[in-house]
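Enquirer: The next part holds the structures, each set out as structure tokens.
Every number here is computed from the coordinates shown, using simple stated rules; none is lab data. These numbers were taken from a predicted model, which means no experiment stands behind them.
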Structure 1
Amino acid sequence: VNRIATAHTLDDQAETVLLKMARGAGTRGLAGIYPKVAIDTPGRTGLAIVRPLLGTRRAVLRSYLAEIGQSWREDASNQDLRHTRNRVRHEILPRLEQDVNPGVCETLAETAEIARAEEAYWGAETSRLLPQLWRLDEHGGILQLKHFASLPLAIRRRLIRAAAEAVGLALEFRHVEEILNQACEGSASMLPGDWTVARHGDELRFQKASEEVTDYQYELSVPGRIAIVEAGIVVEAIVINGRGSPDRYTPQHLVDSSCAQKQWLVRNWRAGERFWPAHTKEPKKIKELLQDRHIIGEKKQRWPVIACGGEIIWLSGFGVRRDFQAQGNHGILLRELEGK
């Protein structure tokens, strides 16, 4: 036995295409049910699922079986309207046939046939181009951008999706567009499954985020300074009394003096923690603030904060928390310097 035949009909095809269309799909999804699908089985070749009735209407098939006295089985759950596909089958498609197009099922099946031909062509093009532009490495994979940008948008989208699939990633349309619009311009994007994609010169690198980053925590004396090796910066706290103040500081970097006598800890942020930047109306999750600035992967996990008395009062790159900022010219100035 090298063939398994199923009784999928043209109606099944129409339902599949309509559902794919409603939920969002490209030509791969609109291709619907294939008449023949090869089965990969270790040690055996030539196995396939075939659907010889895919061009036949369900009503015609039932009528023929009744005419020759052949019994058949139908799943009782096919009548359950709690299932979306059954509502399409029993309510939506009949209404479309009645009010829009009596041949809507045939039209949807034709759409699938057109899409399958498109997929065959573009799939072959993608398979031809991908080895020229893509290679796997120990961290994930690299897509060469030198010739990528000159390719038509249709094939660029497919190459991005194929590259992601090569490392086990299934991307939605929005992910592909984000990579094209952001990562290819120099910024980075976070993908499902803790994957990141970022441009480095003429390369687009797909990389899995580190499984685990060790938390760190150091006490900061006020006044004083400390090097945060994990983040590659030096944090300095300077007491400001309104006289002889260092040049070029703003209230965004000045902590209220009431915090001076409390313990100050420099550490990486933790899941679920929130921060209130000076430019926003309300606090926001630190995770979201960092993602908005395309800070991703291990770098994001190591991003430093300063906690005072159990409250996060400073976030690297964002300054002092809004409700902890000094109101006058007295306070503790926080300066972030590049690590040596």
Structure 2
Amino acid sequence: GSPMAGFDGAEVLTDQTYDVHGRLSSKSLPYKSGSSAAFINYSYDNYDRITHTSAPSGSQTSYSYSGTGVTETTNGVTGTKNFDASGELLSVTNNAGTISYNLRPDGQPSSISAPGGANTSFSYDSYGRQTAITDPSAGTVTYSYDAAGNLNKTTNAKGESINSTFDNFNRLTGKTTPELTSTYTYNTDGMLTGITNSNGTSKTLTYDNLGRVTQSKEQTGTEYYQINYTYQNGRITSVVHQPVNYTVNYVYNSYGYLNKLTNASGTAIKTISKINANGQLEQVTLGNGLVQTNTYNAYGLLTGIKTANGATNIQNMSYTMNNAKGLVDARKDVTRNLTETFQYDALMR
């Protein structure tokens, strides 16, 4: 397996197995050393194309191939994709209907037809750059470019335009919309350092020598909101909000995981107690003393959220999951004894 230290220092493993042809035949979900592994299994045809996957939850996906078409069935929901000889997508068919793509010789779509007569068309210049798109919802939107190929003008169906300018390094230096004009400045490393807007608002950014933001400041007249960031050993260690002078410190455990947020005086704002092998939060204590506990089933699906003040539950939600489909069948407020059920269409919506 591939070991790594988990949140509590316990070894977390993932295992892979391969068939005689060197193809991945199974891959485990992350698991802690000493516990059993659950595997996702893969099958292939003689052309090394995947034909079937099965997950521990019962989820099944099968693939079949016919000429340039691929049919995928996941938990009873089937979709088919057809491609041309170059591998470009021509159509997608599922229970909702068919979406068809008419392609230019360069592979870009000239039009897309969707169920219900929703058709979208595209125009291009001699360089293959999109110059217009027409669809039923937005109407026609046109695009133009500068000599360097940067998109410098976009005009919507109402005739409103967004104009952009760029420097010799193709960095955005100005943008004008019907509501606002903005200018952009950069430092010698090419990092954005300022945005100034015609409505009197602005934003400035400063960086350390590793290119990390150390200060972000937004200003309107004399009013401002500023955030200062500090780092240590490659990790953020504190964030200070001004002008309210509110500090959030980031504390990491001995295994490198964030496990606590504190204020300037060291009082805990949030303390993370448990994270499982999948990296999912299991228990956290909030600054007001409430403890939130999340539970998951063996397949990593959420089954409960409980927030307690000592022995008193403030919140107690349980979830009934369709493991194979990864969907919520029911949600129950245990405290109030209220249950909500969910149904889905043929596309699992």
Structure 3
Amino acid sequence: MNGFSHTGRNGLPREDPPAFLPDALASLADNSFAMPMNPLRWPDETARPRNHEEPGFSQPGSNICLDFHGDPMRARLVVFSDGNHHMALQETLRAFLLKFPEVEDVFYVTTPPRVALQMLQAGCLNIGNLRLSVTPHVFISPSAVLDQLIAEKRMTAYRPFMHSRGVVLLVRKGNPKNISGLRDLLREDVRVFLSNPVNEKVSYQIYTDCLRRLAMHENVPLDFLASPPGHPGASNVIYGDTIHHREAPQALMDGRADAAVVFYHLALRYQRIFPELFDSVWPTGSQGNQHCAISRFGFGLVGDGGPWGSKLDTFLMTDEVTSIYAAHGLERAG
């Protein structure tokens, strides 16, 4: 994955630049995500358990696809979702398949909302040299995106689904920099990871709003929040490129960052699947969302939802799904 800039690492124009790049972000390339040096080995996250006798191919750095799950040709249900709750969504869709095996598979996408929305609007998405032409039956996302789908007459209504439970600092195992709170983010020897302010506006806004509120509560001057991203004075901050729920732990793994600002449920996931690699720290006032905005998302049917969308709609409102999400650090939205 190239750094966030108009050009790739070889100086050639990127094929998917953001439509608008403010001057204030022009220097983000110096503080951005780059090719992984020590790629994390992510577990299988498909709804239908993988048959390990089938051939597989992936090569970190050139051929790997983590946020497109399942068999689009076999699946009779397609779900587009924002990605930060992918671990709970996988378990939910796997449980749905157990109840309705005739669905055969669920093909689901867990990208930032912007990407899922563009894929729906265009009817396709190019991933390297692979072109996917898939339309969802169910769309899960923050309300602003779902409101846009209603305005475009792609959806008639949606329901509140789940919300996050605060923001934590992800650190390397054993917390080698002894990071205990916001004041440590001001140290010259501590580099901080944040999601991309252009490509992941929703998470970036939630994280920075939370940091500002916590800083006011603790009377800590977080100078790197006072200037726009990319301006001088933020040299200890690095930004993700497009998908921070993969990039944040990778930045720590590669030694590019010492602390990553992430949702509690993401840190919980990383500590469970990579227990030897990561720990987390609650900034004072963050636990319980006393001083933090939370991420809320809902779901709705695209069009008529196809033959299985309404079944999933009903299933997502069950106590079973509430329990699945609670086990992954999220709560049912009111």
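Enquirer: Given a computed value of 60, 24, 18 for semi-axes √(5λ) of the Cα gyration tensor in Å, which structure among 1, 2, 3 does it belong to?
Expert: This value belongs to structure 1.
Enquirer: Something else about it: Quick check for you: by relative contact order in percent (Cα under 8 Å, 6 or more apart), which of 1, 2, 3 is greatest?
Expert: 3
Enquirer: Also, quick follow-up: If P(r) over Cα pairs in 5 Å bins from 0, in percent, for residues 267-322 alone is computed to be 4, 13, 13, 13, 15, 15, 13, 10, 4, 0, which of 1, 2, 3 is the source?
Expert: 3
Enquirer: Identify the structure, out of 1, 2, 3, from whose coordinates Rg and Dmax of the Cα atoms in Å, for residues 75-178 alone was calculated to give 17.4, 54.
Expert: Values: 1: 19.9, 57; 2: 17.4, 54; 3: 16.4, 51.
The structure behind it is 2.
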